[in-house]
1. Work out the source of 43, 28, 26 here, i.e. which of 1, 2 gives that when Cα extents along the principal axes in Å is computed.
2. For FRET efficiency 1/(1 + (r/R0)^6) of positions 61 and 101 (r between Cβ atoms, R0 = 25 Å, to 0.05), the calculated result is 0.25, so let me know which of 1, 2 that is.
3. Compute FRET efficiency 1/(1 + (r/R0)^6) of positions 13 and 45 (r between Cβ atoms, R0 = 25 Å, to 0.05) for each of 1, 2 and report the one that scores greatest.
4. Could you tell me which structure in 1, 2 was used to calculate relative contact order in percent (Cα under 8 Å, 6 or more apart) as 26?
5. Any idea which of 1, 2 comes out highest on Cα Rg over 2.2 N^0.38 Å, for residues 21-84 alone?
6. Which of the displayed structures (1, 2) returns the greatest value of mean count of other Cβ atoms within 10 Å over residues 5-12 on calculation?
7. Computing helix-only ellipticity at 222 nm (-39500 (n - 2.57) for each DSSP H run of 4 or more, over all residues; to 500) gives -19500 for which of 1, 2?
Structure 1
Amino acid sequence: MKIIIKNKSELPIYEQIEQQMKAQILDGSVPEDEQLPSIRQLARDLRISVITTTRVYNDLAEEGFIVSVAGKGYFVAPRNNELLRERMLFEMEDGLQKAVTNGRNAGLSDEEIIDALRSFMEG
């Protein structure tokens, strides 16, 4: 599993990690049933707080991406691709709604909002 933390990102570190882990699980680069690094190991590898990695694993488990096996650690959950896809779609729609609302509150036209989205997708 490859995770890159960007210090200049607007996203908190835990969200950066969650998004990257979700993407790798969804695209199959981290296969189902694969054991993940322990919370402490991931924290050491990324040079971040154990509290942050605990939050990441708890969030991913709550959303059904990973499962905790007592005494063994965390594993990628068997995929229910449709359910995971629906969750990701919901998150995307929620984010887009917030972006449109923020853009309109900032006085942007719909075309300016769409242009901003296009440039974000290209970047």
Structure 2
Amino acid sequence: MIDHVVIGVSDYQRSKAFYEAALKPLGYGVAREFGDLGCGFGTDRPYFWIAVREPTHKVHVAIASPERATVDAFHEAALAAGGTDDGAPGIREHYHPDYYGAFVLDPDGNSIEAVCHRTEG
């Protein structure tokens, strides 16, 4: 249903560096960039955009992960890139028995999650 999401950021270069590092383990990178105004992350085309504008606050975006190991790698990379832990990798049975997610806050305080819905094994 959703084609793409755009969030506003207060410091483009800081946020771009954060998202490049955090999304790399999930296989996503900059797919299109508009100078210092914004960029979109994806694979073949951009799905998740950051743009210089009034910062978005308290948005929650969950990004699909192909396996639990990449959820772990996302969390580690996001923290190393300056993110704040908002929920360590693990099963969230209250969503469903195979919901494996990790949560971080980006430099503007938005909640970014990587989630895998697959059964491990």
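1. Checking each candidate, the match is 2.
2. Of the structures listed, the value fits 1.
3. 1
4. Label of the source structure: 2.
5. The maximum falls on structure 2.
6. 2
7. For helix-only ellipticity at 222 nm (-39500 (n - 2.57) for each DSSP H run of 4 or more, over all residues; to 500), the value -19500 is produced by structure 1.
Only the coordinates and a few stated rules stand behind these numbers; no lab work does. Since this is a predicted model, take the numbers as computed values, not measurements. Cβ atoms are built from the backbone, for glycine too; each structure is taken alone.
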